[in-house]
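Colleague: There are structures below to look over.
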Structure I
Amino acid sequence: MQTIFIQLKCELGRAYEVAAELVERDSVSEVFSISGQYDLMAKCYLDNEEDIGRYVETRVHSISGIRDTHTTIAFNAFT
């Protein structure tokens, strides 16, 4: 299982709409509103064989209201 975090910059007034659509995606675990350069952060779990770039391009960039994204790939989770 691959874990990625996607930060999203939304068009003005569209963050809640984008968040509502994001949480409906199968691979999205959680969506957070955040402060700083980006408006939202999504935590996603992908199958090991899934192409991260293709996932972001086809399943995230296709959502209306997103202006920019920044994807971080997580290596290890420490508990």
Structure II
Amino acid sequence: MTCPRCRSEETHQLATSPVPGVWEVWQCPTCLFCWRSTEPPSITNPDLYSERFRLSMSDIVEAGDFPPVPEVQAD
């Protein structure tokens, strides 16, 4: 399964429906995008996913922590 948002091939299945074959939830560990198999093709198909929301590897690498993690203060 290819991630619709960043096109990573490293996706994995997070969950499946209690009734076999009804739905699955997938996650991309590269960009953290999650989607259900029952979403429309504009969400699940990388070729139809909106360019407006797509992330490249450079977008991911250059993104800062949000929210920033504060420094630990010694007592």
Structure III
Amino acid sequence: MNYQMLYFASLADRAGRAEEVRDSAARTPRELYAEVAAAHDFTLAAERLRVAVNGAFVAWDHALADRDEVVFLPPVSGG
């Protein structure tokens, strides 16, 4: 399946990009995050992130579908 991945903050910095299309056999956000974390050397555990699919926050075991937009949101701080 193909997923439209969006990265923000430290994840975008680490990946060197804000978005990518990824062909993957992952069926859940947890599986997909494990794959992209290995590919981009992400150091944040999934439990520290929020995940959204097609604009809505979902659980890590949510079933993904072809062409879903998946966003992993790291903790951020601001002033």
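Bear in mind these aren't lab numbers, they're just calculated from the coordinates by the rules spelled out. Please read all numbers here as calculations on a predicted model, not as lab measurements. Cβ atoms are built from the backbone, for glycine too; each structure is taken alone.
Colleague: Using distance in nm of label points 7 Å out along Cα→Cβ at positions 3 and 67 as the calculated read-out, with 3.0 as its value, let me know the right label among I, II, III.
Modeller: On the way: I: 3.0; II: 2.5; III: 1.8.
The value was obtained from structure I.
Colleague: Given a value of 48 for relative contact order in percent (Cα under 8 Å, 6 or more apart), calculated from one of I, II, III, which structure does it belong to? Could the numbers behind the result be given before it?
Modeller: Values: I: 48; II: 26; III: 40.
It was calculated from structure I.
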